[in-house]
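Visitor: Multiple structures are listed underneath, in structure tokens.
What follows draws every value from the coordinates through simple rules; no lab data is involved. Not measured: the values here are computed from a predicted model. Cβ atoms are built from the backbone, for glycine too; each structure is taken alone.
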Structure 1
Amino acid sequence: MTRIYLIRHAEAEGNIYRRAQGQYDSLVTTNGYLQLEALRARFHGEKIDAVYSSDLFRARETARVLAAPRGLSVRLKPELREIKMGAWEDRPWGELNRYSPEQMDLFNNHPDLWKVEGCESFSHLRARVLNALWEIIRAHPGETVAVTSHGMAIRALMSSILNLSCAEMGQIPHSDNTGVTVLEAEGESIRIAELCDNSHLDEKISTFAQQRWWRDGNQKRDHNLWFLPMDPAKDHEFFSACHREAWQLIHGDLSSYDEGGFLRQAAETARQSPDSLFFAMLHDTPVGMLQLSPEEDAQIRAGRIPFLYILPEYRYQNLGVQLLGEAVSVYRKLNRERLLLRCAPDNYPAIRFYLKHGFKKIGSDPGVRKPLYVLSKSIVVP
């Protein structure tokens with residue numbers, strides 16, 4: 001009998017930025033690395049003879065923590081990749097809910113009928129992942145193998161093993177990040193011994209413990225944002241209200257606040273780079289704004305974030321990180337290697353937020369009233 005530990009990758013950017021990942025290559029999050037430590041501890045002392053992985057970084061990095069302690073190399077199999085999502089790759093789920101509601105319903109409830117430009121069919125996904133699994137099993141008779149893959153790929157594989165149709169895939173539960181499924185293969189049959197177990201994860205680091213969508217597969221139930229271009233000339237009231245509230249929160253009053261200066265700077269940036277200023281939208285409601293400065297720091301291959309803001313009544317709902325995800329998406333397409341921003345050192349909630357999501361202090365810059373921390377975050381996918 002061959003024993004297979006089939007493991008979903010650790011939490012990656014798309015999981016918290018609430019974007020469709022598919023075969024888009026993304027980084028593991030800070031919390032994802034905590035999950036990997038828990039996964040490493042779970043398998044401490046377990047016999048594993050070989051480790052295979054999808055060639056996407058989030059799966060490779062998950063496989064590494066099982067291979068390295070055992071002196072094994074990670075064997076890459078592109079056939080273990082996530083479903084190819086075509087035109088949906090790296091787009092916010094909130095945007096897809098808004099502009100493609102029919103296809104979103106099919107994706108969630110009738111995957112056999114789902115089809116968008118450039119996508120892979122679920123039937124093709126099932127066939128390629130099952131073929132890859134049988135190749136691994138036949139190469140390791142009587143051994144124990146760890147295989148790291150992706151959420152939809154694992155669900156498609158489980159539906160095939162259980163002789164369910166693509167239309168019945170909804171019966172297969174979602175797996176938490178680093179969730180473990182145990183398979184036993186003998187002869188021409190594969191048995192599921194354990195399905196999507198995440199008992200090694202404390203609630204504080206479980207991705208699913210922090211999210212709601214997976215409980216019924218309905219993306220609309222989560223707070224998924226989409227991004228609407230903002231015109232600083234037409235939308236100056238909202239723009240200025242956000243800047244004023246942020247300034248007063250940080251400085252205690254509006255003395256030294258230069259509303260006209262902020263507007264002129266935004267207008268000049270928008271003139272040079274139209275995709276630099278966005279409303280953060282929750283359904284039909286603007287809940288914040290994101291301001292980028294693509295020309296600034298381009299010579300050092302960095303992407304500057306002058307302003308990232310959520311309205312007070314929408315804070316502490318895991319929305320701010322989605323604005324960060326939009327910035328990462330914009331700047332990756334421009335081949336930037338890191339993000340840069342300034343933050344007041346006594347703006348403790350903002351400092352905690354940025355450090356939690358991978359930023360590090362690299363210096364200080366003078367501010368209007370006091371020095372500001374300069375924070376940086378790498379966005380390069382190895």
Structure 2
Amino acid sequence: MENASARKEILKGLKRIVIKIGSSVIARQKPKLDDSVLELDEGTVSKISACVKRLIDNGYEVVLVSSGAVMAGRGRLDIKAPRLSIPEKQACAAIGQSYLMRIYEKRFEKEGLKVAQILFDHHDLGDRKRYLNAKNTINTLLSHGVIPIINENDTVSVDEIKIGDNDTLAALSACLVDSQLLIILSDIDGLYSSDPTKKIAKNGTPPELIPFVGSITNKILQLAGKSGSHYTVGGMYTKVLAAKKTISFGIPTIIMNGKNLNSLEKITFGEDIGTLFWSGTSKIKSRKHWIAHTLKSKGKIRIDAGAKKAIFSRGKSLLSAGVVEIQGNFEFGNAVNLLDESGKEFAVGLVNYSSRDLDKIKGLKTSAVRSALHERFYEEVIHRNDLVLL
């Protein structure tokens with residue numbers, strides 16, 4: 001169990017911090033309307049800008065990942081419907097994103113700070129060259145004292161290119177910029193032992209805040225639950241999944257209550273605030289983390305026991321002889337999941353064959369594959385350097 005001194009040691013030497021601001025943190029009910037319409041709370045944005053100013057004055061670099069474009073657009077358009085169509089979401093994002101950035105720019109300018117808007121979709125992070133270009137852009141902004149404010153490009157995003165939710169985007173952004181800490185601002189204090197909206201759990205005990213999580217197990221994911229809100233995407237569940245991505249990259253993550261913004265600065269002193277996620281294990285190398293956590297899987301490959309043993313025990317690549325079944329449609333260079341004989345996922349990698357070609361050569365020895373495919377021949381279905389064990 002983590003204690004105060006351990007937390008200070010984990011958070012020692014911080015330089016760069018990514019802070020994710022959820023819609024629920026910067027939203028308020030629109031005056032003179034029922035609670036079905038929310039709008040951007042400029043007062044909270046002012047408090048955030050003041051907190052960021054203090055962090056910067058103390059020598060930290062800060063990157064923000066801010067939700068709220070769709071919510072702000074709803075408020076501007078007075079849309080009360082609990083669910084929106086894709087065109088309605090994109091329209092809300094279009095009007096809301098520009099308004100969101102205008103408020104951020106105005107409030108941060110009062111603190112003497114400049115901000116920059118950065119919008120991503122999955123294509124930007126899923127393409128290695130664009131990924132590295134984005135990294136260089138953000139590093140350059142930070143070197144000039146500018147606060148990057150990242151959001152998903154909801155105006156044009158559809159399911160195929162959506163990152164999914166801004167907790168995931170925050171985790172990917174923290175890894176992208178080599179942050180030393182991710183702070184996720186929520187509307188509750190952190191992860192609880194049971195549903196914090198209920199005074200007593202089914203076992204008869206009150207919910208308690210969990211100050212430290214060293215391993216994200218199925219039990220932890222069950223505690224996180226799912227979100228039921230129409231106005232925000234995700235909930236504690238997506239925040240815990242985000243923490244799982246960051247700690248595998250060697251980045252501690254804290255989930256805390258964004259309504260208590262004065263605690264932001266206290267975190268950097270090692271005070272016991274929110275839930276800290278940290279495994280203490282060595283991080284996955286940058287490229288392999290990108291393969292495992294940024295790319296979307298396009299299919300699955302089931303392999304036999306011998307191939308799995310070669311990958312696990314001897315660090316070998318996947319060869320066609322070990323392939324049993326292909327699921328989904330994928331192309332050369334896509335990410336695919338590997339399944340063992342029981343159907344359990346155990347790895348992800350970049351495949352050297354399309355699903356069509358791989359279906360032709362599954363189970364064949366390398367010499368037979370060379371004869372069958374000629375110029376399209378690769379010795380490995382997935383090279384070990386492009387393979388990540390989960």
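Visitor: Can you rank 1, 2 by FRET efficiency 1/(1 + (r/R0)^6) of positions 300 and 316 (r between Cβ atoms, R0 = 25 Å, to 0.05) and just name the one with the largest value?
Guide: Working: 1: 0.15; 2: 0.80.
Structure 2 gives the largest value of FRET efficiency 1/(1 + (r/R0)^6) of positions 300 and 316 (r between Cβ atoms, R0 = 25 Å, to 0.05) among 1, 2.
Visitor: Between structures 1, 2, where is distance in nm of label points 7 Å out along Cα→Cβ at positions 332 and 356 highest?
Guide: Values: 1: 2.1; 2: 1.3.
Going through 1, 2 one by one, distance in nm of label points 7 Å out along Cα→Cβ at positions 332 and 356 is largest in 1.
Visitor: If you don't mind, another one. Of the structures labelled 1, 2, which one yields 1.00 when FRET efficiency 1/(1 + (r/R0)^6) of positions 292 and 348 (r between Cβ atoms, R0 = 25 Å, to 0.05) is computed from its coordinates? Before the final figure, lay out the partial values.
Guide: Values: 1: 0.55; 2: 1.00.
Source structure: 2.
Visitor: I've got another one for you. Looking at FRET efficiency 1/(1 + (r/R0)^6) of positions 108 and 260 (r between Cβ atoms, R0 = 35 Å, to 0.05), point out which structure of 1, 2 has the largest value.
Guide: Numbers: 1: 0.15; 2: 0.95.
If we compare FRET efficiency 1/(1 + (r/R0)^6) of positions 108 and 260 (r between Cβ atoms, R0 = 35 Å, to 0.05) over 1, 2, the biggest value is for 2.
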